[in-house]
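Please treat every number below as a calculation from the coordinates, not as lab data. Only a predicted model underlies this, so the values are computations on that prediction, with no experimental measurement involved. Cβ atoms are built from the backbone, for glycine too; each structure is taken alone.
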Structure 1
Amino acid sequence: MTQPSPLNLDRYVPALLTFLTNKMASGASACYRKHFGIGIVEWRVLAMLAVEDHISANRVVQAIGLDKGAVSRALKSLEHDGYVSTEIDAGDARRYTVSLTSAGRKVHDEVLVTALERERLLLATLSNDEIEMLIDFLHRMSDQLDEVNAVEPVVRQ
């Protein structure tokens, strides 16, 4: 049986997306830790709570696509630092909701300036039309994830 050719990593879209996001995330994490005292996971949680406040930890996990453990650790750190508060859900005492505190809103707003500058630089070589096209492509690819993640390998005997 012949061996399949190796992936062309310059053209394999999942690898290109992964490499880009990994490098962006590690750069952001280093920058945000140095200047604001939070890492990339904490930033993602703060950003999510700025958009949709007073939500469950499970909603945070669902929305930003990180594993429960990472979100749980980030929430504990953010609560310890006074950036988020938790309270028991009035409708279900087994659940709690998370909200930004005023200190959390302040650090969010400070990091946001840097995050938007990083995005501006990332997209600097693209025209406005290309940026809109890229955003459309990313949304369309995201819409395919259920189908992509349902793929089972073909097992050869």
Structure 2
Amino acid sequence: MPQRNESAELARAVMELIDQGHRRISRRVDLTRLRVLGLLAAHGPLRPRDIAGTLGLTASATSRHLTALEREGAIAVAADPDDSRTFLADVTADGRAGIETAVEAGAAVFARVIADWPDEDVAAARILVTRLNEAWARHGDSAGPPAVPRWQRARHKDA
């Protein structure tokens, strides 16, 4: 079992990777919309509430993203034959092309970032990141909510 400080350092490194990656990617791509498209491509057509539940989005955020994706022609909506109060969303050919373009662009950037890595390091990183993702998925939200920062705890004590 790793030392406590090694686990903390790994957590910091992963958080930095997520932060840097998200900031750089989100300048070019709306990651939530890409997640919606990916979900629909894999499991569509789906109701908005199913999209929201699967991706952990609010109803209003889901509605906003679906409206934008429909406007862009990335998804199509149709009446739900089982429930007239809602609709089904599904990815279009343009939406699938958008997913492919985003993945290819991301892969190209990533390839440049690790261009000087030996093949063995790339393989080891892939294996370890996959293992980390699988462990994270198994634990889900079982770790509970994130800790409240000290400055917020102090502010709430005075209230």
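So log10 I(q)/I(0) by the Debye sum over Cα atoms at q = 0.12, 0.15 Å⁻¹, computed for just one structure, reads -0.76, -1.05; which one of 1, 2 is that?
2
Any idea which of 1, 2 comes out highest on FRET efficiency 1/(1 + (r/R0)^6) of positions 28 and 84 (r between Cβ atoms, R0 = 25 Å, to 0.05)?
The maximum falls on structure 1.
Check the numbers for FRET efficiency 1/(1 + (r/R0)^6) of positions 60 and 92 (r between Cβ atoms, R0 = 25 Å, to 0.05) across 1, 2 and tell me which is largest.
Across 1, 2, FRET efficiency 1/(1 + (r/R0)^6) of positions 60 and 92 (r between Cβ atoms, R0 = 25 Å, to 0.05) peaks for 1.
From 1, 2, which structure was helix-only ellipticity at 222 nm (-39500 (n - 2.57) for each DSSP H run of 4 or more, over all residues; to 500) = -22500 calculated on?
The read-out was computed on structure 2.
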